[in-house]
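K.L.:
Listed next: structures, encoded as structure tokens.
Each reported figure results from applying straightforward, stated rules to the coordinates on display, with no laboratory input. A quick note: this is a predicted structure, and the numbers were derived from the prediction, not measured. Cβ atoms are built from the backbone, for glycine too; each structure is taken alone.
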Structure I
Amino acid sequence: MVAAARKIVISGYYGFRNSGDEAVLKSILTALEQEGKRSGIAFEPIVLSGDPSWTSGIYGVKAVHRMSMKEVRQAIRESDGLISGGGSLLQDATSSKTIPYYVGIIRLAQWIGKPVFIYAQGVGPVSRKLFYPLIHGAFKRSHYISVRDQESAQLLQSMRMDGKRIEVVPDPVMGLPLPTGAVSKFPAEKPGDLPKIGVSVRFWNSDRAELSGIAEGLRKLAESRNVHFCFLPFHLPDDEAASNYVIERMGDVASLGSKITTRQTEDPQAMLLEVGRCSALVGMRLHSLIYAASQRVPLAGISYDPKIDNFLSRLKVKAIGTSEEVRPERLSEELAHLLDEAESWKMDREPLIAALQAEAARPARAIAEYFAQKG
């Protein structure tokens, strides 16, 4: 018999058409549903979104505008608890307003008297030490704390958090399933088609040096073998513009026997399906690499943030370039190696990937168990 429904508010960077963050939300919703069924809990999610109608339409859940404090307060007041996460919410690299917002949502829930669950967050970088006590105070009063890498745990401990309370778990997206019974609007490749190289790029440095290096490296690969470059914009429209920047600098690869396409979708599971059809992937976006790993696609990462290196280290892989420099020759050689040694790459990393996928639902399990015990 299923217990009375538990309303749970989910706070994160949702409703902005960022495929990685939307994949986080979809993964959390899926895990909550699955773990809730095992524990006899029916969860009713309420998502704080930048576009509530879009979020409701995509996921079939209730959503309120994340910047309407009246709606947020009412949603939390009527709920049974708050999930903060996942994703890189507590960092000040993109804006000094990010940490105060997410900490403010946590503290609001705590002030109202609701339990708070920190769900697989990536904490940092936090360059402004004045934020340390804010984060410490919010996390100390939370019922459950999980982070997606050891570096986040270490940063929290430097803020005087008790390390025994912090659970290190994989990024939730490692548990994202392929769409059940769904067919992507993009047709699958046919036997005999060119090997497909997934490419996920984003703007970072103002001089675009890393994108120019990627373009030259892909061009060099096309000069040595015929391949299909499939650009995968994870954050529209910015990543589409970054993809076009690279494509323009690759030149006419069709004359060399290769081809270029772009796949666009706002559905995270459809994007996961597209990544899974690749023979190899080179990515700047963290979730492009996570998608590839979950689908056993050999990958090459370009690091612009420690979170990239942190994830790659869990696969015993090192980034082949950074936002400061991408050596074209190295990129070309690495992609050729991944194509030629794909089965060996998969075999070596299968135990690591399987372990990450098995652990991805741990935060949802902890939340379900909490409410099951409450009765």
Structure II
Amino acid sequence: MKKISLLGSTGSIGTQTLEVVDENPEELKVVALAAGKSVDKIEIQIRKYKPEMVAMWSEEAADDLRNRVSDIDVKIVSGMDGLIEAATIESADVVLTAVVGMIGIRPTIAAIKAGKDIALANKETLVCAGHIIMDLAKQYNVKILPVDSEHSAIFQSLQGEPADKVSRILLTASGGPFRGRKAEELKGIQVEDALKHPNWAMGRKITIDSSTLVNKGLEVMEAHWLFGVDVDDITVVVHPQSVIHSAVEYVDGAVIAQLGTPDMRLPIEYALFYPDRRTLSGQRLNLFDIGTLTFEKPDTETFKGLSLAIKAAKIGGSMPTAFNAANEKAVSLFLDRRIGYTDIVDYIERVMDNHRVIKDPTVDEILSTEAEAYEYIMGEVK
């Protein structure tokens, strides 16, 4: 039986991970859970999955939870120390990290040092600290298994093939809800409009990122670290049907792709059982019903978030952190209706223009860069 520590259990990826656990009760066991402050949701999860430990980001939420589950033998911890404790719990074989934001970096590092395999759904870990994470994974002989749909597709398409025969990666994107619109048409976009993704059911933050194509830029950075390819060898392809989840082109011209319905449980299950596959319920891909698959170049003039991400990736060092932190804060402000939709990318660009790059940032320098980006944007908003 494989034992899982699940960080971010009440979010979209977390809840779908638990669905995969439900389908494989004889082979998967949850030993630790972590969440922010969703006490109602995690109480239900505790009573169902009976973990050894639960970490809440908020101490207030942890206190509330302790009172609610006092009849159950479960340890409740809080804050970053609690998150790290959950990530390094002795009984876990794999840590699936699905927390949102840079708070995922320290627990991931701690888990690697504790010898845990990492099922990675936290983009910021590699975007901001890829140079640290990948070196540590090699040092401690730990697997980094991608959970993102696109990176899982690339990972699957690489199986059995020599890494030095890869020509380029074809990273697909749905194009989001505003595909085909021009810059002038984006100015009046409201929160509700941006949260209507055409294909995928995801959390609020990543859905906004998908609409701006910032998410695809973050995925370019992730792919660079995960698969050891140059940024120039990653081509973003807009594929509105979201059937081809990504592909790999080899030196002989062959292209190997992974296709399927838009279901995040598939990459989650593949990461948890790699290299094996398990039966998964759900809709199957019917090519006759789909009929046509189409492909377009991304409009990087309208959706500047993608071009800015690629620029940040090429500069490297702490610039990807500045990019990511600016986006996190700007998206948060947009969701709170404090700034407009097009302000998101404008703030990213301004933060990047004002950032002094650190070549090989430490974790402390990464978090300091995050704080500086937040401070800059809040100064502008006020």
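K.L.:
On distance in nm of label points 7 Å out along Cα→Cβ at positions 203 and 339, which of the structures labelled I, II is highest?
P.N.:
Structure I comes out on top.
K.L.:
Also: To test your reading of the models, identify which of I, II gives 0.98 for Rg/Rh (Cα atoms, Kirkwood Rh) when calculated.
P.N.:
I
K.L.:
Can you rank I, II by distance in nm of label points 7 Å out along Cα→Cβ at positions 283 and 347 and just name the one with the largest value?
P.N.:
Once distance in nm of label points 7 Å out along Cα→Cβ at positions 283 and 347 is worked out for each structure, II has the highest.
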